[in-house]
Structure 1
Amino acid sequence: MTLANIQFSRRNLLKSGAVVGLTAMSPFLTFRSGAAAEGELQMVAATPNPNGAFERLFLLKGDPFSGPISTIITAEGNPVPQSSMAAGERRVLRLMHFNDLHNHLTDTHGKKGDTHRLSQMVKTVRETKAAAADNEAVLFISGGDDHTGSVLDELLGWSPEGFVADPAYRSYSAAGLDIAVLGNHEFDRGCEVLKTGLADATFPVLSANVHGSKFMAMNKDYSCAAIAEAKGMRIGFIGLTTAVDTRVGQESDPDLAVSSPVEAVRNLLPAVASISDVVVILSHCGYGSGNHMSGKAATNRMIGEGDFDIAAAAAPLTDKPIVLVGGHSHTRLNAEGIDLDNMIEGVLLTQAEANGAYLGEIAMSIAADQGRKDWFSSVSLHKVKSRDDRVAADDPKYADLEHDGDYDAEFETAHIAPLLAALDEKLTEIIGTVEDGELVSTERTIADRYIRECAIANFMNDALVERSATFANGRIDIAMFNATGLASGIAEGPLTFKQWFDVMPYADNVHVATMSGAQIQEMLDNNAKRILRPEELTSSDIKLDSFVSRGFLHFSKGVRYRIDYGSSAQEARAVEVEINGQPLAEQMDKSFTVAFNTYISLGGFGESWNGKPIGGGVAGDLPSMDLRQLTYLHTGLVYRNEIIAFIRDAGVVSPQTGVVLDGRLQAAAA
C-alpha cells in the first residue's frame, strides 16, 4: 500500500489527527514488511537518548550506494514520523553543536587548574533548554572526531579485552547528546575497539559512506540516516565521513572503505527530506573543497569532497531547509553571526573550531510550506573558557577565564570525575626525568618541526631504533615520524605519562618495511620538496603553531642528508646522503629495514605519501611517493608505548639519551 496514491489535504490531515501525519504525502513512503531492497531504505523505530530532546527516533537502514533511494519502507501499523505544524505556523529548532572534541572532556593542569570543557557545554545547553519556549526544540549534536587527542583515550584500550570505557560516548550519553557522526579519528584504534565503544552510546551514530569493516556494520552498529521528532517537527539527519583521512587499508580490517560523501547525499537526501521538515547534514568532511586552507591548517590541505561540494550537491535536491554541521578541518565559522560566504545555494555551513574551544548555536525558524524562505534567525559561537587559577581577580584577563560557576559541577562530579579517577594512576605516573629541556620544549618543538632538524623527533626516532632490539623480527635500520604528529614538547623536571602522551597524542602502531637504497633516495628527495622553504617563511603568513599538512618526515640518526632547496619545491632534492655512515650512492641496491607510523604507512591521507600531488601549499602539483606500495610487517606495537618504555629504561631524557641536534638534517638556508 503506497500512501502517495491517496489524496490528503494538509488541513484535513491535521484536523483528523491521522496517525500517519504529514508523511502520508511523501511519495517515498510505502508500508510493506521485509528488509530494504536496492534503492530502498527501511525505517525502524528506535529508542532516543533518554537524557536528550528527541521525542521519537527512526533509523533509516539500507545501502545508500545501491542507487538513488526511491522508497522508504516500514511494516503496516508501524509508527512513522509526524509533524503537527499547521499551515503558516512556525516552530524554532535550536541546534547546539560541537565538533572535533578529541576527548578533551576536561583538560587537567596541575598549576592552572582543570578546564571543564564538556561540563561548560552541558551547563549552557541545559540553561538553553530551560529557557526555551513551548514551540522550541533544543538539540545537542556532535560533528565527529570525538576520540584521539587526550589521555582519556587510554581508557579505550587497544582491544576489547583492554577496554575500560569510551569516555566520549559515555559522557555524551549522560550529557543528553542527541546524535553524532563518525569522524576519521573514531577509527584510529580499529573498528573492533570502536564497536565496543559504541555500546556506551545511548544516542544514534551515523555515517552513510563508511562500509566494509569485518568488525562492525552499517544498519547494525551505526546508520546512514535518521528521522527524529521534537516539538512537533520532523528533523532528518544524514551522517558523512571524510574519504581522505579515515584509516582504511589496515591489515586487521582490509575491506574497511569510505565512499564518496557527495554520492551518498545525492542518493539519500530526496527521500530523507520527503519525510522531514528540516534536514541536518552531519558532515565530518572538512570545510572547503579539494585543496583548501582553513581551521587547523597553516597551508592548503587536501580535503577532497568537502562541505562546499556536499552543500552544492544537496541544495537542488529539495526545497526544505538544510543546515550542514561540519567538522574535521577545525574551522571557526560564523563567529560574528552568519557569514554569507558560508551560505552555498541556500545551505548554511557551520563549524565550531575544535578541542572544545567553542559550542556552536544555530536557531532556525521552521514554517510549514515555507521551504528555505526566512528559515533561520541567528547563528553564534559560545566560547568555552580556559582555566588559570594563577590569574588574580583584578587582572583584566580574569573575566575571560573559567571559574567555578561556569560549568555544571554536578555533571562533572557524576560523569567526568569517575573517568579521570580511572586514569589517575596512569596520568600521574612518573616515567622519567627531563634534563636540560631547552631543545625539547614546546616552543622549540613548534619552531623547528616543519623547517629544520628537531631534537624531540631525533630523540623519538633514535629511541625506536634502540627499542627494536626487542622486536620479534629483529632490529631496524631507520625510524621516521611525521612533523604534524608532534603536538607539543616537554618541560625540564619530572616527566609524567600524560606529558609524553601530549607530545604524540595520535594512535599509531609501528610498521616495518624493507626498502632499497634507491627507494630511500626517492623518499628523501620527495621529503625535500615538503619542507617549509625560506621564501615561504618570509613572504607568507604561515603560523608554525598550526598544521602544515604536507607530510614532512624526520629520521633517526642512521640517515644524514642535506636539503638542496633549488629555485622551487620542484627542484628541491636530498644531497650528500649517508646511511649508517656510508654514502647512499654506494648502497643503492642494499636493503634497509625502515619503521613507519601507521599514518604514513597508509599513505599519509591528506599529507600525500600516496602517489597524489603533495598538498599543504606546495606549489606545482608535485607527485608524492606512494609509500602504500611497500610491503609492511605489522608489528602490532604502539609507537608511543615503545618510546615510553625507552624513557622508563633510560630514566632520563637528556643529551646523553638522545636529545641532540647532530646535523643529520642540514637545511642551511632555513
Structure 2
Amino acid sequence: MKFAVAVVALLAALAAASTKEADEVSLKKQQDVLRLLYKIHQKFVNPELTETAKSFDIEKNVDHYRDAQVVHRFLDFYKHGRFLERDQQLLPHCKKHMYQFRLVFDLLFFANDYDTFYKTAVWVREHLNQGMFYYAFTVAVLNREDTKNVVLPPVYEIWPELFVHSDVIQKAYDAYGRGLTYDKEHPYVVYANYTGYPVAHHPEELVSYFREDVGLSAYFSSIFYKSPSFLNRVNYTGIPEDKFRGLRFYSYVEHLLTRYNMERLSNRLPFVKPVEFFNPIDVGYYPELRLHSGVEAPFRPEGLNMGDKWNLKKDYLLSLEWRIRDSIDYGFVMDRQHEKVDLIEKKAVQILGNIIEGNGDSLNSKFYGHFMRDLIVAFGRSVDEDNHYSAAPSVLEFIETATRDPLYFRILARVDTMFKQYFKQLPPYTKHDLEHPEFKITDLTVDKIVTYFDDFDFSIANTISIKSMEEKDKVNVVARTHRLNHKPFNYKMTINSEKDDNVVVRVFYGPRFDYLGREMSFEEQRKRFHMFDIFDMKLHAGENKIERSTKDMSIYSDTAASGRDLWSRTQQALKGEKPFVAEEFLRLQRFPQRLAVPKGTREGMPLRFFVFVHPATEAVENSPFMSFTDNELINYPLERRVFEFDLDVPNARFADTVVFHKTENDTA
C-alpha cells in the first residue's frame, strides 16, 4: 500500500473484512459483542453475563494471557482502587485516564484466545468504568486478529447522549415512564434539532447541521478507535506495522478542514481561521449535551479570557510548535537517539504527521510532545482551567463530540499551517513536472448538483436503564434528526490515451468566489480544493469515456447498519435463513456519501471541479479500493504551490458547476 492508497484507507474502510459468509463461530462472536454493548450504562441484566462476570477470576487465569506482567499490573491497580469509578467521565486526552485505559486494553489485547478475551471483557464490563470498558473493548475488537470480522454498532446508538441535545434524552425518559415506548414494531419518535434550528442566533450556528451530523462524528470517532494515539505497533505483536500513520493524520486534517470550509462558504461565512494564543477565545459554544454521568457539558462564552495558568500553557504550546516549525525550516528532525532524520520529500509528511499528532510512532515525542492533544486539552479546559468548580469535561475533550465545537476546526486550522509551512519550502510544480502528453482529457462535464435535508431515525434506547431482559422490548424510542443529503448526480470525462496504461485519477472541487462574492485568485482557490474522488483504472489506447456518481465511489458509503439490524441479521444467519457477510456491513462505515458535496445556496453556489490524471507506478495488494497507485499524496498536485498556467497540460482539466439547495417549500 503506497501513499494514495494509504490515505484512501482513512476516507474509506477502517479495516479489511472478509467477503465470505460468516460461519457459526464468527456469528457467535458477533452476538457476544452486541450483547456486551447493550445498555452499557448499567450493569448486566442478562443472567448469563452476570454469572460469567461473577465466576471468571482473572488472577486464576494468568497463564491465559500472553504477558503475565500486564495482568499483575492491572490487578494491582484494581485491588488498590485506582481505576476511575463507574459513572465518571473517561477523558481520552487525560494522561491519568489514558494510563488506566492502557492497562485495560493490554489485558484484553493480550488474552491468548477468544474465550479468554470474551470472559475478560464480560468481567471488565461489570466491574470497571463504562467509558473505559467501551474505549478499551472497541480498540481491542478492531485490532485483535480473532475479532477483525466483527461489526460494531454505530457509536451514536451506544452513547446517544453524546449526539443529541439533553432535552431529547429527557423526552425519551418521560415517554418511557408514561409507557409510550412499548410498541415493539413502531418506535416512539423524539425530534432532535441541531443547534440554532430553525433560527440561528450566531453565525457559527449556521453550520451546526454539519458539525453535529451523527454520521460524520461516528466516522471520525471510528478512525481514532482503530488507531488511538498511544498505539505503537512495535509493542503489540499481531497488529501490522503502520507505515502510513502520519500520512493519514495529515489527510484527516486536510480533508475535514477543506470540507468544513466549503460548508461555511455555503452559508456565506469566511473560511475558518487558526486558533490564537494571545487573544481571548472569540468563538463560544453551548453544546446542550448531558453526559452519561448526569452532568451537563459546560458552556463556553464568546470572548473568554483564559485564566492565570494559561500563560504557562501558552508558553509550553508555543515551545512545542516552534520546535516543529524550526525542524521544518532546518530540513530535519531529531529522533530519540538525538540523531538527525532528514525530511526527505517522500517521507516528510509521514514523519511530520506522527510528530504533530504526537502518536506512538512519533520519532521523538519527548522533545516534540503531543501538540494536537495538548491543544485540545488546553482549550478544552478553558472554562475551568484551574478546576475551581470541578466543571464537567468539555465536548472538545471527547473523541465523539469534538467536531461539534467550532473551536475544534480552528485547532485543525492551526495544525494545518504547520503542514503548509513544509509545502511552502518546496519549489512550485512546473508544467514539466505535471505534463503527461500520452493522456489527454478532451472533455469534462459535471451535472447540476441539488442538495436537501432529509430525516434520519436512530435508536436512543441504549441510554434508558431497564430492570430485566423482560423489559427490553418496552424501550423502542428513536431520535429523528435532519441531515444534509444530495440528489444523485454524475460527472463525465473523456480521456484519449496513446497506449494501454494504468492511471490514477484525482477529482477535486473548490470555490470560485469567497464569502463576500469576490472572485478568488487561483492560489487562494488551490488551498481550499477538497478531494472529492480518487480511483485507478486501465486506459485503453484511443478514446476512454468515464461516467461516475457518488454511489460509484468506494471512499463513500450509505448509512451504517443499526444495532437492531445487526442483531436481526446475526440471528437470521444462525438459523440459516440469510447469510451474514462482514464486508457488507463494514463498507457502510466510510465517509458519509450524502456529505460528499456542500449544501450550496438556494440561488446556486458556483463550484469549480478539477481533474488530474497521473500514471500509476505500482500494483497494490490486498486493497479493496485501488489496484494501482502512483506513490503521490492524495491531494497531489495541489498540495504545493503551482501556477494556474502550469496546469494547462493535457492530463488536467477544469469544469464549473452549480450547487443548489432546495428546502421543503421549493420545487425541484
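For distance in nm of label points 7 Å out along Cα→Cβ at positions 56 and 344, which structure out of 1, 2 has the highest calculated value? Write down the numbers at each step before the final one.
Values: 1: 3.4; 2: 4.6.
With respect to distance in nm of label points 7 Å out along Cα→Cβ at positions 56 and 344, the highest-scoring structure among 1, 2 is 2.
If helix-only ellipticity at 222 nm (-39500 (n - 2.57) for each DSSP H run of 4 or more, over all residues; to 500) is calculated from each of 1, 2, which structure is the one that comes out at -11000? It would help to have the intermediate numbers written out before the result.
Working: 1: -6000; 2: -11000.
This value belongs to structure 2.
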Looking at relative contact order in percent (Cα under 8 Å, 6 or more apart), point out which structure of 1, 2 has the largest value.
2
Could you figure out which one of 1, 2 the value 30, 28, 20 for Cα extents along the principal axes in Å, for residues 144-215 alone was computed from?
1
In terms of distance in nm of label points 7 Å out along Cα→Cβ at positions 64 and 512, which of structures 1, 2 is highest?
2
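Readers should treat all values here as calculations from the given coordinates under stated rules, not as data from a laboratory. On a predicted model such as this, the values are computed, not experimentally measured, just so you know. Cβ atoms are built from the backbone, for glycine too; each structure is taken alone.
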